Structure I
Amino acid sequence: MRKYLHVFEIGLQNTLVYRVNFLFRAAFGLIPLAGTLFLWEAIYSGKPAGASVAAYSLSQMMSYYLILTVVDTFTVVAEDDWQIAADIREGTISQFLLRPINYLGYRLSLYLAGRTIYSLVALIPAGLFIIYQREYLVGPASVELLLLTIPATLLAGILQFVMAYATALLAFWVLDVSTFIFIAFAVEYLASGHLFPLDILPAGIQQVLHYTPYPYLLYFPVGIYLGRFSWPQVWEGFAMQCLWVCIAFALARWVWSKGIRKYSAFGG
């Protein structure tokens, strides 16, 4: 594990160079969030006082997006998939094939380092924005659920990374994986609860999504915080989240084993 801790330390040092970029990216990323909040505020303004949408009050709906922003900050995959594809395309991945280091562990260490620095920087503008919107912020349903939000967020980040990693490995077969990355991002954006809470969808669609990995990327951690699930649903959600993490790791290893057989690099 020492070598991966060393990679993590190097990742922290390299990522610190971009701390100002992260600050501006996080600050400008709040503009779509503000637009979304204004939209929901306008929707609720046309309803009687105390009205709800899919059992969400105005404060709960606004809090959903505020907490989602925090969870997304800790879990989002930024440039990792592009860098993995570039390593394969440019042949720099060859150095990892000649050394006793696992490429997945190497990239995961860099991802964790990047998320650590980005989260610390991005929480400054996000925290100020949440303070500004504090009148709409709902506290956690209970202390126990608040504590459970932490492992749910951690598992969501790992799942999101491994899914992006497996998608980037398609670079073993195709020269440009940007189409696959954009498709994966679009599906994830819609099906993970990023655009709207998933429990406002028809029951049939919710049931289908329940057996996919997407709700466990964002909607599940935020739903735990807001108390949207019963205790049996919380434990079932954790079981599904762990199951999908294992499936994603197995898929990534399988794609790697198949792709490495097709890989070839030439020159010095």
Structure II
Amino acid sequence: MKSFSKYWSIFQITLLNSLAYPGELVGRSLMIIPFMWVFHQLWKVTFSAAGTDVMSGLTLGNTLWYLMLAETIELGRPPLARTMSENVKDGSIAYILNKPYDFLLYQFSATMGETIFRAMLNAVFGGLTVWWLVGAPEHPEGFIIALPAILGAWILHFCVNAMIGLSAFVVEDVSAFTWIYQKLAFIFGGMLIPLDFYPQWLQTIAKFLPFSSAIYGPARMFVTPSVELFASVMSLQLAWILALSFVLVVVYRRGLTQLTVNGG
């Protein structure tokens, strides 16, 4: 319980610190508004050109609400890998590693604390924009059903980004790895195009990868909630979380042996 209390306090402190600059927080979240407007123009033309109101089980409204939640999940997460890279470059990683807490659990608690208000504001601004453009979601209860999957998505994002950040123990600058991960998430996570619109063979591959569990699964569950989809998304998420958590711990222990601290 003492250990849990320690990381809960880190979560709370980071949560409050994220409100220290409300203007920056709101300004960053407002970026989702032009994104959703562009998506609306793009998909309105696409559905019109296809001459149909439903494509692969999704209407225009479903597609916009799907993309809103996908963007909320992606834009809500802080740049963990870049922060860890900067810690290595300026030498502050030595002080962080010497603190009386587990390094990975500290990073997880801090990341979750920083994510909450980012995601909430993105969901509010993005949701209001989509509501104005296409109306209310068909299944508003889907958001509640999707909440466990959204949490799972953030845990998956943490595992991958923490591994990228740990690579800074060896290479210091991780910007290239971050760029590659973002592009893979865009394509195989269904962030820009729902995976339902992909060719069947590509859907099969993409839906098995962790990117789809982190973006596509929660967003699809939101617009078309069902017991079958919930069970499928949550089981795949759990499998990837367990696998990536194990790899993360191994990478961390290996990385400690190769870390060179800068700044004396």
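Derivation of every value follows stated rules applied to the coordinates shown; laboratory data play no part. Remember, it's a predicted structure, so these values are computed and weren't measured experimentally. Cβ atoms are built from the backbone, for glycine too; each structure is taken alone.
Miscellaneous remarks
- For 3.9 (distance in nm of label points 7 Å out along Cα→Cβ at positions 197 and 253, calculated) the corresponding structure among I, II: I
- Structures compared: I, II; top value of distance in nm of label points 7 Å out along Cα→Cβ at positions 77 and 173, i.e. the largest, recorded for II.
- With Rg and Dmax of the Cα atoms in Å derived as 19.9, 71, matching label from I, II: I
- Parent structure of the calculated result 0.65, given that FRET efficiency 1/(1 + (r/R0)^6) of positions 61 and 117 (r between Cβ atoms, R0 = 30 Å, to 0.05) is the read-out and I, II the choices: II
- Ranking I, II by distance in nm of label points 7 Å out along Cα→Cβ at positions 141 and 237, the structure that comes out highest: II
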